[in-house]
Structure P
Amino acid sequence: MTGSIALILAVLLPLVSGQVPHWGPCPEPTTQPAFNLKQFVGRWFEIAKLPAQFEKGRCIETNFTLKLDNSLRIISSEILRGELRRIEGVGVTEDLKNPAKLGITFSYVLPYTPYWILSTDYVNTAVVYSCTDILRLFHVEFAWVLSRSRSLPAAALEKAADIFAKNSIDVSRMTNTRQQGCEKA
């Protein structure tokens, strides 16, 4: 049994390199009370994030559009090596009793990934968290601080860090996303 677990871990751990793996199951953070998806949709710029292997560029932004069936059309973009790259996905509310718990996917063959809105004022900032359990042995976390503009005051970043800390989410490895020179792509 332990040999098979070691083999599984040997296969899975390289897949999460660059992400932030932790032992044990995902935490259950508090999400935005009375979340309003219609107010959340629109253009958001990534200000800071935990390392994510799928985001390597600069000028990262995401545009959420509400579709007629109340799902989301998601278009994320970044500039990588001087080239604008875009990817389109779908988002859904996974729990109608807790609409701040979204699920998103950028592939028809992959399941929805948690995309939980921990806090937002809808007009300036959003604090977002995602966590996936791997065999209940460890979990992989993603976290983002988003803004409606390409920058945020330090006080807003500190408030976001406090929200993560209150939810026992370690963001000590969070890095700022470069949002300068975005018009030149």
Structure Q
Amino acid sequence: MTAIRDIPVKRIDGSDATLGDYAGDVLLVVNVASKCGLTKQYDALETLYTNHRERGLTVLGFPCNQFRGQEPGSDVEIAEFCSSTYGVDFPMFSKIEVNGPDRHPLYAALLQAAPQAQQNPDGAFRERLASFGHAPPPEDVFWNFEKFLIGRDGSVVARFSPDVPPDHALVTDAVKTELAKQPQTAGHAG
């Protein structure tokens, strides 16, 4: 099986990449959308990135249009929206699918590594969406802005439900715990 950091992805500008480009960093991988009720999480994602990138945190945004068509734009339009509306400076990638038969291999690996998301103890997000007829199987990404935390060693250490905002203690405490771990030294296999 291919390591998560070796799976090919495309940056939003179309250039090739892998998560290995961020080896040694703590990564927060998020499927994002521009026309979602949770889109305002871009602010908190950018703040989290700005506050912790010097210590080795990188937020990675993966646009997805699978949830009620809430990311209809082209990669160019998405990049412009994120930059002009939210001042997004963290890396963004080409639009992908996170569920179903065309699920991107990155998300297949993330979901296999973290089959259950931590829920927001203050909300009933799943129940609200289920009342609108949206109830995917638990092994799928539930909605826009689901978050996967990857440690410095490339292993998935946490998964957060979309309604757990990036500034919630569940996320910030997990990020700080991973940042406190020492980066791997050059030449160390991982």
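Suppose you compute Rg and Dmax of the Cα atoms in Å for every structure in P, Q: which one lands on 16.6, 55?
P
Taking 2.5 as the value of distance in nm of label points 7 Å out along Cα→Cβ at positions 32 and 168 derived from one of the structures shown (P, Q), identify that structure.
Source structure: P.
Comparing distance in nm of label points 7 Å out along Cα→Cβ at positions 104 and 120 across P, Q, which structure shows the greatest value?
Largest value of distance in nm of label points 7 Å out along Cα→Cβ at positions 104 and 120: Q.
Where does the value -4500 come from, among P, Q, when helix-only ellipticity at 222 nm (-39500 (n - 2.57) for each DSSP H run of 4 or more, over all residues; to 500) is the thing being computed?
Here the read-out was taken from P.
Each reported figure results from applying straightforward, stated rules to the coordinates on display, with no laboratory input. Note that the coordinates shown come from a computational prediction; the quantities given were computed from them, not determined experimentally. Cβ atoms are built from the backbone, for glycine too; each structure is taken alone.
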